[in-house]
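Chemist: Below, each structure is written out as structure tokens.
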Structure 1
Amino acid sequence: MLFEGYGRLLWDGTLETIQLSLLSLLFAFVIGLLGAAAKLSGNRWLSLVATLYTTLIRGVPDLVLMLLLYYSFQDWLNRLTDALNLQQIDIDPFFAGICVLGFIYGAYFTETFRGSVLAVPKGQLEAAAVYGLSRWQIFRRILFPQMMRFALPGISNNWQVILKATALVSIIGLHEVVRAAQDAITGTSSKGAYHAFFFLSVAGLIYLLLTSLSNMVFMTLEQRYSIGIRRPEL
């Protein structure tokens, strides 16, 4: 057989990667909006906290942050349960992967959204306020659609990075596509190095397929949010 009986494992790993990526993207999206709002709020303390967050997260390698956050929280949780004489609680790797990836890439989304908000003409927001629109109406009808047009290239780039960064969560025990490929390699190790090359190539092709499909989706979104915008003539 082509996959030596590990086809199902690779398929399950692929589904796990997609679910992890989408939920991490959603979490990072929310954090990014909150972080951008804090930076643009005019409140010195909120802006300081958001600035420290983005500076720290973007300055430390993802792998280091993942190991630090996951194992530190697990260690603190173990100390707490020991102190309270309770049964040990193990953090679910899938949940941990979502939280860690979302927290890390929320810093990048913060800067993406901050820049896109600043790109929206301020006069439009002021005009909407003069017409009596509430802050929520201004955000929903004017600010958000336009900021998304400016933010989509950055969102697309961040999504691609999140998708590929899911390979890192294998170190905390999550069985995504890279871990599935590693298990397949281990199971066929007696058959030579060819199988290691084959299964790693399959994992790489799966990521290439997912990123290619993602590009098509984001191209469609860019067209959607660019409706009514005149493109420069060449």
Structure 2
Amino acid sequence: MTGARTSFRAIRDEMARRISERQWRPGALIPGEEALAREFGAARATVNRALQELARAGLIERRRRAGTRVALHPVREARFVIPLVRQEIEGRGAAYQYRLLSRREERPPEIVRARLGLGESVPLMHVRCLHLADRAPYQYEDRWINLDAVPAAREADFAATSPNEWLVANAPFTEAEFTFAAAAADGEEGSLLGLGEGSPVFVAERITWLGDLPITLVRMVHPPSHRMVTRL
């Protein structure tokens, strides 16, 4: 990494990538500022600024005389913690069930590429699943995962663990965008949720990034009775 790529943003994003891909595992001590400055060909002040941003994002923990370590729970200090559908359902006193509907690598539609800012050649994993509360449909999840950002998703067992839970545990993020809207269910959504086509539904969409690298775009569709509660 030389020349223009020695900016603090480039250094921050490269270190965030190493954390995301578990090259630097949770709890691991990372190289000191002097060693990182030599590796990236940058001033220590530039490296220090990159480390400060990672610390504010909750990805690393810096302690005087103890060095800098990857956070054991990298998302816990982020500005927003991604909720787990399982915990939402069980918190309401209901029994949780999960069904994987499909998973495959495929070329995403243009609207997905545009929202993630990706080119046509970037590989994406498309995962569709259904979350149930007391055997009743609770949320239909339609998710795209950027395999350049989270290559381990190729080997993830989404039949046993939902992509929601897997990503929270394995893909720390630094930024997120949330969209909430009322919509009309299409034929597939209506069928999976036990509703008729065109029935009103509550839709939540979320995009997360690690630095400038998009991680995932997910569309979560709920029956119209859904009530969302957020605690910060």
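Chemist: Of structures 1, 2, which gives 16 when relative contact order in percent (Cα under 8 Å, 6 or more apart) is computed from the coordinates?
Modeler: 2
Chemist: Identify the structure, out of 1, 2, from whose coordinates volume of the Cα convex hull per residue in Å³, for residues 135-174 alone was calculated to give 83.
Modeler: Here the read-out was taken from 1.
Chemist: Can you spot which of 1, 2 the value 73, 59, 27 was calculated from, given it is Cα extents along the principal axes in Å? If you can, show how the numbers build up before the last one.
Modeler: Working: 1: 73, 59, 27; 2: 62, 40, 30.
This figure was derived from 1.
Chemist: Another question, then. Taking 1.5 as the value of distance in nm of label points 7 Å out along Cα→Cβ at positions 127 and 159 derived from one of the structures shown (1, 2), identify that structure. Please list the in-between numbers first.
Modeler: Numbers: 1: 3.0; 2: 1.5.
Structure 2 accounts for this read-out.
Chemist: Next question. Given that helix-only ellipticity at 222 nm (-39500 (n - 2.57) for each DSSP H run of 4 or more, over all residues; to 500), derived from a single structure, equals -7500, which label among 1, 2 identifies that structure?
Modeler: Computing helix-only ellipticity at 222 nm (-39500 (n - 2.57) for each DSSP H run of 4 or more, over all residues; to 500) on every structure in 1, 2 gives -7500 only for 2.
Chemist: Matching task: 196 is the computed value of volume of the Cα convex hull per residue in Å³, for residues 47-118 alone. Pick the structure from 1, 2.
Modeler: Value 196 for volume of the Cα convex hull per residue in Å³, for residues 47-118 alone corresponds to 2 out of 1, 2.
Chemist: Moving to a separate point now. Taking 14.2 as the value of mean count of other Cβ atoms within 10 Å over residues 23-30 derived from one of the structures shown (1, 2), identify that structure.
Modeler: 2
No lab work stands behind these numbers, since they all come straight from the coordinates. Just so it is clear, the structure is predicted and the values come from calculations on it, not from any experiment. Cβ atoms are built from the backbone, for glycine too; each structure is taken alone.
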